[in-house]
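Pasting the structures in now, so scroll down.
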Structure 1
Amino acid sequence: MNSKKIVIGTILLVTFFLVLIAIFMPWYGPGVTGKPRNGLEFSDDFFNSLAKGSSNFMDNMRQLATPFKGQVLDVHLKSKDAPAAQKKELLFTKAGATVTVEGDMAHIKGDLGQIMFAAIDDSDTMFHNQDEKIKAAYGIDGRTVLRTWWVAFKELDHALKAQEKFKEARVVSEIMMRSIEPGYNFFGISPERVRDNIGMLTFMLVFYVVYTLWYGYGVFELFEGIGMGAHAGHKEEV
């Protein structure tokens, strides 16, 4: 038994768990919903904000879509059911396309570039947390609109590949991943730049490393103190 190591280990573990309790207390300001956050929620929101600040590719996607303005799109998209097909009809009609729906099948004919721009613009609007504009335009909430665009573009990607229009399919897939998905996933989050938050970012990364070692050393010292440490064996010569 080593009382000194027992005391050190006990202090490290007790303070570790006191800090852990503090992390789970709602002391870290209101979140997106307006409710108080605990430390994990604060950390999650912080890193999501940094991720959003470096994920705005809307203008890049508009540049990719520009060459397809004036190109005629003529596809049939099969939905999971009739209501899903009707949602597609609403979106593609707003984008200037002619849409004919029969049950769960939507026949879409329109300007491919214009359709791409409509999806990017809706994604950009949601990316900037302006759900009210989407509701005013479509009569349904923005996340439903983006979810419908995502499904439609996934189906459109397959339809274009079936027509051997691989260049168009590639751009459709890119818009889906770099416009529609960020617009949906980052809705409600305020964007932050890494260079404006170097201090907090450094603190959180250093704290994570120190806090992990804190627990490890506490356990190590406590077990060493009660005689359960690892010791080198003695070699016996015969």
Structure 2
Amino acid sequence: MKKFAWKDLRADLFKIKEDSYREFSEKLSPNVKMLGVRIPQVRKLALSYLKEFPQEELLQSPLPKEPYFEEKLCRAIFIARAKIDENQRITYVNEFLNYLDGWAICDGFCSELKKAKEHQEQYFSFIRKCFKNKSSPYTVRYACVMALMYFCSPLYEDEIISYLDQINTEEYYVHMGVAWLIATLYTKNGPHILDKIKAITLDNLTYNKALQKITESNYICKEKKDEIRKLKRK
């Protein structure tokens, strides 16, 4: 039986890459090594590998040195879709955080981790630690994006907001992640979120970006958007 090898997966990715799409994607994700394979095609290929090879091989085989974005996304899909115990999955998630070097792989990984909906206590316990990480901006963004995708309920809102009080938002993609998270909390839980945000130490740039993202929501009426714009700090 044929064994899994990353060189074979890379060869399959090379067959479906598009140089024009790579050039477009690199503008959105500068300094990220890409082939130029569209996300649905990457996902389709990764899922085909999950059917063809034992998942233990896929999970235990380390990524190649200096992997392409698409290879990392395949790895993310292997981790998210494998039929394994959630504690074991979270171990793989923790290892994979070292490969988060851009918003696309960070957010793509989060969107694949839909098991967090079913196992909230386990995953929130893990992202608590990620919120407190002082050395890795993309680990903090990972926590923000996981929170806005799976944990924007009243049950978690106070704790999430308390972590935002301790985050260094000078890192651009952390700054954007925090703003996006606040906007999602607002649209899902209500205007009282802004009162809670005002009670913590949040820089003006991030606060104003959060207001901007709230006003970009289709769920907010024009009158409310006008009110929110007046709250902008100068």
Structure 3
Amino acid sequence: MHTKKAPTALGLIPDGNRRWARGHSLSFLSGYRMGVEKFIDFANWCKDYGVRNITVWAFSTENFSRPSPERKALFSIYKRVAKDREMLSMLHNNETRFNVVGNSALLPKDLVKALHAVETETMPYTKNTINMLIAYGGKDDILHATKRLVKAAIKKRVGEVTETLFRKYMISSSVPDIDLVIRTSGEERLSGFMPWQSGYSELYFSKKLWPDFTRRDLRTALAEYDRRQRRFGV
């Protein structure tokens, strides 16, 4: 299915993994493992529907406030996923480039190494892209760019500050403006998700917990996007 105006770039906030696990009397780790498996399916569905760029929020800067054992467990999951054959096959079969966006200095070195290896392996692909937001926060992104720009200005390396110039200094400079943002679990807010790129995004909130999200749910979201008239302030 290709809608008349399928979003080129889609943002995803896959919320509800822990609640799903509690509802099924499972550990929170089981919920996140199921969430990762769901994302592999989701990426394949998006490719079928003509979506070429996906930005998924895996771990925010605010998530560092969670208990240390939970953080370590999540990072362990992500490290295993980086080496998972199913994930790598999906990337290669769909000719998809994997791109990590966030403050890698906050992450364990072994995780950074594993994620970087996937980035390197998929670098030749240009047709499709998956951006993984990890150790990412919207305010942190803006502040990071501002600090870098001020330092450059002090050294007289920049002239007039434009939107294009500012964007080059952002952590998320490689992420395009997002057409549609999908958030699951019934939460209806962006929580700092890509403030620069999502300024004119269409928003779609699903009551489904992320592991329960289906291909039909995605099709419904894309159909809703197809019906909307985007004005961009006009």
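Brief remarks on what is shown
- With respect to FRET efficiency 1/(1 + (r/R0)^6) of positions 22 and 222 (r between Cβ atoms, R0 = 30 Å, to 0.05), the largest value across structures 1, 2, 3 is given by 1.
- Entry that produces -0.42, -1.00 once log10 I(q)/I(0) by the Debye sum over Cα atoms at q = 0.07, 0.15 Å⁻¹ is calculated, selected from 1, 2, 3: 1
- Structure from which 4.9 was derived, distance in nm of label points 7 Å out along Cα→Cβ at positions 30 and 150, options 1, 2, 3: 3
- Answer label among 1, 2, 3 for the case where FRET efficiency 1/(1 + (r/R0)^6) of positions 78 and 182 (r between Cβ atoms, R0 = 25 Å, to 0.05), calculated from the coordinates, equals 0.20: 2
- Which of 1, 2, 3 yields 13.1 [Kirkwood radius over Cα pairs in Å, for residues 142-197 alone, calculated]: 3
- Value -0.83, -0.88, -0.91, -0.99, calculated as log10 I(q)/I(0) by the Debye sum over Cα atoms at q = 0.17, 0.22, 0.23, 0.26 Å⁻¹, for residues 38-93 alone, assigned to which of 1, 2, 3: 1
- A value of 37, 25, 25 for Cα extents along the principal axes in Å, for residues 6-101 alone, calculated from one of 1, 2, 3, originates in structure 3.
No lab work stands behind these numbers, since they all come straight from the coordinates. Since the model is a prediction, treat every value here as computed from it, not as a measurement. Cβ atoms are built from the backbone, for glycine too; each structure is taken alone.
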